[in-house]
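Since every read-out is calculated from the coordinates, none of them should be taken as a lab result. Predicted, not measured: the structure shown is a model, and the values here were computed from it. Cβ atoms are built from the backbone, for glycine too; each structure is taken alone.
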Structure P
Amino acid sequence: MTDTLIIPDLSGKAVLITGASSGIGAALARAFAAQGALVGLHYNSKAEEAEAIAQEITASGGKVMTLKADATDSRAMATAVDRLAQAFGRLDGLINNAGSMIARVLYEDMTDAHYDKVMDVNARSVLSASHAALPYLKKQGGFIINTTSVAARTGGTAGSGVYGSSKAFVGAVTKGMALEFGKYDVRVNAVAPGFIATPFQDQYALPGQMEQVAAAVPLKRAGTSEDCVGAYLFLASRQLAGYITGQTIDVNGGQFMP
């Protein structure tokens, strides 16, 4: 897709993508680099995977910087944001993609510890990274794109309820930030993927869930990371989406139609 699609106003823009060592984040890192953007590839534990993606981007002529930081640690994320902005001399966009289900835990079995872990990685990370990035984004009239989930709309499946709730939080934060940051000409939107065949689903999907979703959705297949890329590129482009803010694009093959 990105080999032929050219969005001129993304070239030269510096974009930080959190959780970019696999799945949707990795696809986004490749796609933005292919558009000529300067890519900040954030990861936490998957150093080998992150470096492999970075080497692939570099070999293709792209520009990328890897950044290790715990997404749940506000200070660590602020340091990562500052490092990227200083290295590239600017920061035009932030894609808050880091997230995890942690584990499938039913509401009746919920513990404070599990709640804290889920909310820290999916919710706090969006707030802290956005807070750190805003001073730079204000200078550029930049953008924030948050990754939420179809689970935010449906409540999730057995044991993923708190994950879905944390992503609903992200959806509300997207609207709130759009309202607040509009005066700085900073656009804030979200993408809500459905069932996407990624390492995330390899780890957390219920037995037979992929087959069930593929049979039920109108497009008759599970999604891929590459299926999600276009929505993010569109929202990142001021030329294409300069008057769009506070919105969520659903990428789910028709799995859920709000």
Structure Q
Amino acid sequence: MSQDGYTLTPETTVITPGEATDFRFTVTGPDGRPVTGYQVQHGKKLHFIVVSRDLGTFQHLHPELSDDGVWSVKLTLPEAGPYRAFADFAPEGGTGLTLGTDLRAGGDYKPKALPTASRTSTVDGYTVALDGTLTPGTASELTLKVSKDGHPLTDLQPYLGAYGHLVALRAGDLAYLHVHPDGEPGDGKTQPGPEITFYAEVPSRGDYRLFLDFQHEGTVRTADFTARAGELPAPTATSSPKPATTPTTPGSHGEHDH
């Protein structure tokens, strides 16, 4: 909820399940005042991710910022129960941060079991196939291949400056990783499908939920997977000891601070 002097503070406290709510929040800086200056990252000043605690529902939203530093977004929590929200942003003059907060929609709550691990996901007639294995402590290559009606798609459309966006969440504590694809539209080498390649570094063994946003024919869709990270990689015999370093947060990935 707080890091490096920045704090995420919800102003909306009452959320009714199934009803659109004007959800408002602020990010206060080290001086205690709402932050009004943000860097544009992947087309937006702030990415707002909302998931249910059982990881059954996922939303990727983009709030609007008022002149006085208050963010607002239309938010619908589909069912009663606990949720987790993540604000992914970079203040002007600062580095990227991800701050989280807990939300709750009132009513009877029945948690669902984590969906079983699968290599394919279907959404609105599209099929997305996952290739690759999550290995803790190293950058794991994941390739997602998008097809429709059995035909691989080669005309994916850019969405927020990329052909796909991937969010990974660890089951249990919901440790958050926002992973971006290898390459980008217009770089002369990245093709608009059918394959989108990511490099994701997960911090530990266990189950993770993966959510892929992709755009085709003007509509953004989300494919979801459950994946299990295996054993830690064994050190090689020729490896020499490395000096101790400060651990990164679970959201770190290469040169991106997420």
When P, Q are compared on FRET efficiency 1/(1 + (r/R0)^6) of positions 43 and 83 (r between Cβ atoms, R0 = 30 Å, to 0.05), the highest value belongs to P
Output -14000 (helix-only ellipticity at 222 nm (-39500 (n - 2.57) for each DSSP H run of 4 or more, over all residues; to 500), calculated) maps, among P, Q, to structure P
To test your reading of the models, identify which of P, Q gives -0.36, -0.44, -0.65, -0.90 for log10 I(q)/I(0) by the Debye sum over Cα atoms at q = 0.09, 0.10, 0.12, 0.14 Å⁻¹ when calculated. P
